[in-house]
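Computed from the coordinates by the stated procedures, all read-outs in this text should not be read as laboratory data. Note that the coordinates shown come from a computational prediction; the quantities given were computed from them, not determined experimentally. Cβ atoms are built from the backbone, for glycine too; each structure is taken alone.
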Structure P
Amino acid sequence: DSYSGLHLYVIRLHLDKISKTHLEVFNGMREAGILVNLHYIPVHLQPYYQEMGFKEGQFPEAEQYYKKLSVCLCSQP
């Protein structure tokens, strides 16, 4: 048996259905005291892989997913 630490919750934003940008939602959550961060940058956009020649636009699905993603950092009492 195992039990998750439950410290990260992924939130996928449907920006086409709201009138705010990803940055506006992100900043609004932070202003409301919600510990939110951006994780899971696509591998090909990491500096190491960009030095190897990978470029933005090569994996559009991963990039689109990343643009809609926020992660809430949650702590357990």
Structure Q
Amino acid sequence: MNECPNCGSEMKKGYIQSGTRLAWVPKVSKLSIEPSLNKESVLLSNQSRFSINYVDAYLCEDCKKVLIDYSNEK
């Protein structure tokens, strides 16, 4: 991935990193910093909540978008 699908500018490869699990959730949990997982949730990293979690990501500095690739196994 070198070209931003939104604006066509060059994207920089890097990572999104967290001290907790990374997940896409349909709504934000206001009771915990840990994502509240349900059947609609998508885990973006397989690591446990007690390790450094990260996923590959591509940054477009021109249009301020980040594209996350969670298909690769760590």
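A few comments on the model shown:
- Identity of the structure behind 0 (criterion: helix-only ellipticity at 222 nm (-39500 (n - 2.57) for each DSSP H run of 4 or more, over all residues; to 500), calculated), options P, Q: Q
- Structure (P, Q) behind the derived value 12.4 of mean count of other Cβ atoms within 10 Å over residues 2-9: Q
- Between structures P, Q, the calculation of relative contact order in percent (Cα under 8 Å, 6 or more apart) yields its largest number for P.
- In this comparison of P, Q, the computed figure 2.4 for distance in nm of label points 7 Å out along Cα→Cβ at positions 26 and 66 is attributed to Q.
- Origin of the value 10.2, where mean count of other Cβ atoms within 10 Å over residues 10-17 was derived from one of P, Q: P
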